[in-house]
Structure 1
Amino acid sequence: MPERLLALVLVFAPLSLVSLGGGPSIFAEMQRQAVEVHGWMTDAQFVGLFAISRAAPGPGSLICALVGWQAAGFVGALAAALALYLPSTLLLLAVGHWWRRKGDSPVRKVIERGLAPIAVGLIFAGVLTLLRADGAGWLELAVLAACTAALVRGASPYLVLLVVAMLYAGLQQAGMIGAAG
């Protein structure tokens, strides 16, 4: 058990420091570590934990506690959550202090412009990982591409969600997809 707790900390502490854009930016690596590297669960179990973490109130990064729970019970959930939240919180406090002092510095603007595409790429990798783990087919990938294109062109995220929900309901009603998607 201590080996698993150490492994959880060694997985989630570094992820904490690269979680630009929040929880979704680290889903791909979290899935790789939990499923492929450590074998704590299967792809299907990871997707199930992802669904639970998204349905529960709170940040999407709560999946880390569920992965910890799957790997080592309650203590594993606690270790994973602390390893994910503590390093980034401490870093944020230090960087926040520096950030306030820099004001409108050119360095600050360059950092902001440089981190934005990294965050988007990490989030996109997480989405693709979840789609692959769930066995997504051409329809899901086409919907992802259409939604991404609409959002890049400035469409309202609420409008995109509404259109996808209506499309899904229509396909389900026509019998083209089942209740599970």
Structure 2
Amino acid sequence: MPSIKEARILIMASDGFEQSELMVPLEKLRAAGATVEIAAPEGQSQIKGWSDKNWGAKVPVDCEIAAVDADEYDALVLPGGQMNPDNLRLNDDAVALVQEFIDGGKIVAAICHAPWLLIEADAVDGKSLTSWPSLRTDIENAGGVWLDKDVVVDDGMITSRAPKDLEAFVTAIIREIENEDVSDEQAQA
């Protein structure tokens, strides 16, 4: 893997993403030196976040999901919120892109409700992960092992529960990109 300063990271989202779960990784990964782009469904030049029970800020979109070549990126970040991953898991291009990243052995990081996309992409069977607590049964029904931890790293798949876990989430993304040796205790603390 490259250093974070050479990394290309894609954030995939649609309207209704949890504001902090997109903005914090976007800002922190860019501040660390990564090139970070945002992909959204066809026809969206900007997407609108959800913050504190109301619509949040708009964010410009760099590319359409259907036009993304996973080989051009080192990692995929999936912000949560309820609306965003629920909409994306019904989008064939979005699910196919998640599968491409997973099949290519790339890092996939999902927070809050975003593991719904991992379930839809048939990527959780036999994996340990975390999420917003209401997804526990969905993950277990898909063959995953759900853990109540701030961040869980399993074979390049990084998951976190909620905005309160963003610091651990972004730290794990950077460590995985740089292929640092992260012990289970550190990654799952």
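Every number here is computed from the coordinates shown, using simple stated rules; none is lab data. None of these values were measured; they are calculated from a predicted model. Cβ atoms are built from the backbone, for glycine too; each structure is taken alone.
Ranked by distance in nm of label points 7 Å out along Cα→Cβ at positions 10 and 154, structures 1, 2 are led by 1, which has the greatest value.
When distance in nm of label points 7 Å out along Cα→Cβ at positions 106 and 122 is calculated for each of structures 1, 2, structure 1 gives the greatest result.
Can you tell which of 1, 2 yields 28 when relative contact order in percent (Cα under 8 Å, 6 or more apart) is derived from it? That value comes from structure 1. From which structure (1, 2) was helix-only ellipticity at 222 nm (-39500 (n - 2.57) for each DSSP H run of 4 or more, over all residues; to 500) calculated, if the value obtained is -8500? Traced to structure 2.
If mean count of other Cβ atoms within 10 Å over residues 98-105 computes to 9.5, which of 1, 2 did it come from? It would help to have the intermediate numbers written out before the result.
On the way: 1: 9.5; 2: 17.4.
Traced to structure 1.
To test your reading of the models, identify which of 1, 2 gives 17.4 for mean count of other Cβ atoms within 10 Å over residues 42-49 when calculated. Clearly, the read-out refers to 1.
Calculated for structures 1, 2, mean count of other Cβ atoms within 10 Å over residues 130-137 is largest in 2. In this comparison of 1, 2, the computed figure 41, 36, 31 for Cα extents along the principal axes in Å is attributed to 2.
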